[in-house]
Structure P
Amino acid sequence: MAQLDTRQSAQEPIVVVTAADDNYALPLAVTIRSAIDRLSRSRSLVVYVLNGGLSNETKQRLLQSWSSPAVRVQWLEAPMEQVADLKTENYLNLVTYLRLFMPQLLPPSQQRVIFLDADLLVQKDLGELWSVELGDAPIAAVNDYFTPYLNTRETIGRATHCDRAPEKALPIANYRELGLKGSAGYFNAGVMVVNLSKWREIDVYQQATDLLRKHRDNVRYCDQYALNILFSEKWKPLDARWNQCGNLCDWNSPTDGALDPRLFRTLRRDPWIIHFAWMHKPWHHGSTHPATRAFFRVVDKTAWRHWRPPAPPRTLVQRIEENYQHYRLWYRRNISPAARALKVALGLRKAA
């Protein structure tokens, strides 16, 4: 068994792996720059970038963005042709599969890494995440907030926001066929502490790609589908603040999700890593995400300094709709909580 010694030295470098193409170069620059800015002065960082189509010019801009004596960057060329036939969907392209190559592309001596998606804003020292003990677990990760279980409604006994989109309510639609439990946790793969020794032992790449090809019609969220099958009930949960997914910011109430209302409030108030994994990304014009200003404060520390998304041509109707959506969001965040509290106080509504 690959029992991993997780007594990490405070002097050893933190090893981060990420992946991107030119389309995600700017958010990648922010992801790593924000991690550098939060790093303890006593720590250093090694960053492996799985290249999914970064030009030489982009690589130079990224290096400028991450300039620091505490940081070393290495580019890894992934054999994308080996996953070219796998299913993609919506905003997810083949780059998402590159993390499956980590055991092959990283040095054999590297036993563990932190994997970070290229659309994050790090707000806490990664040294604390690096110190998480893995034991024999293949990864440590955070429950996906949208669908935290393979069958969330069955597990918690009530409907949630995800049930409004029935085609998304089961992230592994054929979980019963695969012999998995509906009550098993489902994780988001955007932030993971990875036990590379374990991945090599069980040949994650081969097993995952076999699943993705065999069950293509059931695949949702690309490689996250296969990883959640392989690691079901074997992965270690992280504090949810390490991966605050963007959909949380669009929900009005703790009851929209499946998790404890106190956790909902904590995640809204004190995220350690903000994951722009939903709509309204800061680099899109008109973003209403509450961390948009924080995102651009980091942009202005990179080689993309002063860049802002250009406004597309808009009709009068579109401008009215955009202003209405901004008003609705302002009302949800500033008026709705007080209105709910007043209704509870007057006995017109039960407390969450």
Structure Q
Amino acid sequence: MRVWIDLTNSPHVPLYAPVVRALEARGDTVLLTARAFAQTVELAALHGLEVEVVGAHGGRSRAGKARAAGGRVAALARWARRTRPDVALAHGSTDLPIVSRLLRIRATTMLDYECSLLQQSVCCRFASRVLAPEAIPLDRLRRLGARPGKVVRYPGIKEEYALAAFEPDPSVPAALGVRPDAILAVLRPPPELALYHRMENPLFDDVLRRLAAHPEVDTVVLPRYPSQGVAVRALGLERVLVPEHAVDAQSLVAAADLVVSAGGTMNREAVVLGTPVYTGFAGRMGAVDELLIREGRLRRLVRADDVVLERKASTPAERVRRDPADWLRLAFD
């Protein structure tokens, strides 16, 4: 088959890199498009993925997002007529399901956060199939327009599939300037441009300043957008490192003693890789994170003092590894 995958945000790159390899291993041709947003294109190059860049982000306003989406749908439709994919797959791309419906391409949308109502309603209504974790109740998916007949659910969380074959590169922290004897903290700022995360979240700044004040802690901040990196560097905090370019974040998370993130994917990567992780997410909590919190695998951050500054266990628990090829059978068969 000719399989089209659309990458619209940075976390989609490490998610789909093993899927691309699994598709190519079974003889399929993979066609990759990417939106020029955050570090998506740069990360694709880091993971050895060749992408065709189509469109950009529309900014913070709903009007800007709508204009950008309309232009990107038109551009992707022209691209798809030229490349003629047989099936399509994306995680959170609203553009791919719309184009696929217009051109009669069988499309699967993946989701693991059901509270972004506008985005996921578009994805679920226009896609041919909806692939979601078992943790999300069917009634929540039904509210998004995902009829029971098009929903396929998988066990576990998506990061257990995406990281199944992953082995961390131990040289990454030192290459960023982390001291070998330091407690390593990795921070990910809130997704300020996302519609599902519109409220101010002072927790990130509070945690950052607390970590910077501790002489034994080195903190690596992984900004989502260049403006976030500029803002953190301008604070001039000691032992706070902000990479100029995309890095192997999964290796960094695996080496870290703690992770604090206001998003989703990096939190769940830390869960899978055995690193203590705190969520400062200020939006509505989805079913997957609710489950991880109940199980004690994800910690809810209320105050900066909640973060425990200590080295993690030297022998983390055996991590769950699931075959990403299982997704392909659920997505297309």
So FRET efficiency 1/(1 + (r/R0)^6) of positions 54 and 158 (r between Cβ atoms, R0 = 35 Å, to 0.05), computed for just one structure, reads 0.20; which one of P, Q is that? P
Can you spot which of P, Q the value 2.4 was calculated from, given it is distance in nm of label points 7 Å out along Cα→Cβ at positions 46 and 214? Q
Here relative contact order in percent (Cα under 8 Å, 6 or more apart) has been calculated and equals 20, so which of P, Q was it run on? P
For the read-out semi-axes √(5λ) of the Cα gyration tensor in Å, a value of 33, 21, 20 was computed from one structure; give its label from P, Q. Q
For structures P, Q, which has the highest computed value of Rg/Rh (Cα atoms, Kirkwood Rh), for residues 110-237 alone? Q
At a computed 3.5 (distance in nm of label points 7 Å out along Cα→Cβ at positions 142 and 262), which of P, Q: Q
Quick check on the output: -9000 is helix-only ellipticity at 222 nm (-39500 (n - 2.57) for each DSSP H run of 4 or more, over all residues; to 500), derived from one of P, Q. Which one produced it? P
With distance in nm of label points 7 Å out along Cα→Cβ at positions 86 and 182 computed per structure, which member of P, Q shows the largest figure? Q
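No lab work stands behind these numbers, since they all come straight from the coordinates. This structure is a prediction, so every number in the text was calculated from the model and none was measured. Cβ atoms are built from the backbone, for glycine too; each structure is taken alone.
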